[in-house]
Structure I
């Protein structure tokens, strides 16, 4: 199993350097095609105007979006030079999240930036990782803004016996196969769950070994506080990537992620590979 097509979702209103670097390294490692994708819509001003003045504002705003898309395309092509087997560019004057969700059918994995730290990210200029995670049907590699290296020396699988996590570990197989060290860890929330957790982790490790992945298991002795313990375990083993299943509810009730998923969509130190 490999990644034949790496898609990287690019923003119009913030730096794309980290995600471009990681996407380029990923494409080179797997000799994959690289698809750069972005979209933007002109956000109309809050004040009211009419007639020719209104049309002028709209025309200028749309031209600015098109110019910015062209700049991002140039950055993408430069970043993928001598890295990707084939380079492809997709763009539109559209809402970014909607466009990326539609085009995700062309990708094996989608590289995205971390969730905006602002209270409200601009839906006119960047795709929302939460929405992409819920709707693309593809694994997301979430890249912190400061990342410069796809560190595969150690990868941590945050295991929980759920459909989302089973899907995530399958989606991550190409990366796990390249990693030097893979640790499968389950954090129990109650001491009574420990026996089942140990058994489950042993099964996953054995499954990975049958796929040629050298892995070991870990069930920390302290129960509870899953997000904090997972982060601590990642630091202890020097993990460059955390693989996990993502849990959330429908848009009808807004995205409601658990503490672990929220932290992994907003990584501060290492990349997260998430599937749902």
Structure II
């Protein structure tokens, strides 16, 4: 078999897995439903039960919730990480980071600042879990969530916007007294490489790469505290549901001004 054929087969594997349509995955789902008939909470990919009378046995076999999103199991993550390579697919992504974190850290003891970031990460994890995202990163003062159609559903662009708004509310931006932590949010959608990357003989990890990720990083950098900036690729799917102000942004690394849409959450 040629390298080109290998690449095509690998690409097909990733396309099918990320869309939830791989034949082995579909067969496995049927089996898992039979083996864990009483489960109410299941892995969104393989359908293994996270609760019910068979759950303890499945956990011993490594089918417990995945740490990057407890709506998926650890075994599904291992399968995806084991297969080198990936595929280009349409996804949405959310970047959120803290405004003025350097000044915040300078005015607090290191342990106090760490506790504040821990609270932020815990809230972000709850939001990502609720909206069926995969956590890409939680590092420093930034969190990144990925919204994959095969994991999240066909409404993944609506979900990424809902997550951004929920993050702003959860950090107090809709409270009359103001936020307990000022953050900015950027959301975008585009064709992105998603797969398993790393060094041969070393550590591989599930990741997303490409210009859409870089573009979203620029959007969040342009967002003010309490603001979510949406790209046009996302906005056209949610424009009938929320209000936003159009804006033209000068983004680092992009020669032309970019049209985007900014929104905020309001007090009840």
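Values quoted throughout were computed directly from the atomic coordinates according to the rules given, and no laboratory measurement underlies them. Just so you know, these numbers come straight off a predicted model, no measurement behind them. Cβ atoms are built from the backbone, for glycine too; each structure is taken alone.
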For which of I, II does mean count of other Cβ atoms within 10 Å over residues 35-42, calculated from the coordinates, equal 24.0? I
Which of I, II yields 0.15 for FRET efficiency 1/(1 + (r/R0)^6) of positions 123 and 235 (r between Cβ atoms, R0 = 25 Å, to 0.05), as computed? I
Can you say which of I, II returns 0.65 when FRET efficiency 1/(1 + (r/R0)^6) of positions 131 and 211 (r between Cβ atoms, R0 = 35 Å, to 0.05) is computed? I
Structure from which 14.4 was derived, mean count of other Cβ atoms within 10 Å over residues 67-74, options I, II: I
Have a look at I, II and say which one yields 3, 15, 24, 22, 17, 10, 6, 3, 1 for P(r) over Cα pairs in 5 Å bins from 0, in percent, for residues 91-178 alone, as calculated. II
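Assuming 17 is relative contact order in percent (Cα under 8 Å, 6 or more apart) as calculated from a single structure, say which of I, II it is. Intermediate values should be presented prior to the final figure.
On the way: I: 21; II: 17.
Clearly, the read-out refers to II.
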